[in-house]
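Chemist: Below, each structure is written out as structure tokens.
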Structure I
Amino acid sequence: MVNRMIDGVELEIGSDNVFADLGLPSAGKLKIKSGLVIEITRAVRRLGLTQEEAGRRMGIPQPKVSGMMRGDFTNLSERKLMECLNRLGYDIEIKVRPTVEPVGQLTLAIA
């Protein structure tokens, strides 16, 4: 993170992953999962579904839909979130390619 002064106030500029900036374990996974949840929430709203209808369509109970839409997605795996998006009418494409770095990265790109 980089520090910067603006109008006499020191700002700390973070990375593109707020979870990593907060020092949370599994920050990469959390970033991916949060991106999937944001897209699920958008889809549910776009489709005009109630939480009950969304739950039936995604194959999860309404309380899990409610929790997910409030930001509690710890009890749902990345695989389950991708399945939810599939059931809401989304295609998911996973690309794997070599990296020049010693360790690769997970990236979520929403079109």
Structure II
Amino acid sequence: MTGVEDFMHRQSEMIDRVGWSVTLVNADPDDSVAIAYTVGLTAHGYPELMVAGLALALAHQLLNDLAARVYNRAERFTHGQRISDLIADYDAVIVDGAPTDQLHPGAAIARYGPQ
């Protein structure tokens, strides 16, 4: 099994067990930001979620919290929506948008195609 096949297999196991998986992408310090995104919500009729510019461990926690709201409670987020109970003393703001070269959820696109 190649590295990519192993990654996809482990990701599939997580999606089967939890309903989604979080993919972490290390930043290239020369030209990009660190990103993290969900994979698996698309299969349940929801958009995938992404966080950029935060420490990957924090982004992972935030995405798991948001994905649980979507998956377990069918919560839908809208562009411009403020979420005040995600980060203490801060509002998170939802931004809807298409993937870019810098914000590219490659594993989700590989699994589900461009949405």
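Chemist: Assuming -11500 is helix-only ellipticity at 222 nm (-39500 (n - 2.57) for each DSSP H run of 4 or more, over all residues; to 500) as calculated from a single structure, say which of I, II it is.
Modeler: II
Chemist: Right, next: With relative contact order in percent (Cα under 8 Å, 6 or more apart) as the yardstick, tell me which of I, II scores highest.
Modeler: The maximum falls on structure I.
Chemist: Moving to a separate point now. Among I, II, considering only Cα Rg over 2.2 N^0.38 Å, which has the greatest calculated value?
Modeler: If we compare Cα Rg over 2.2 N^0.38 Å over I, II, the biggest value is for I.
Computed from the coordinates by the stated procedures, all read-outs in this text should not be read as laboratory data. Owing to the predicted nature of the structure, the values given are computational and were not obtained by experimental measurement.
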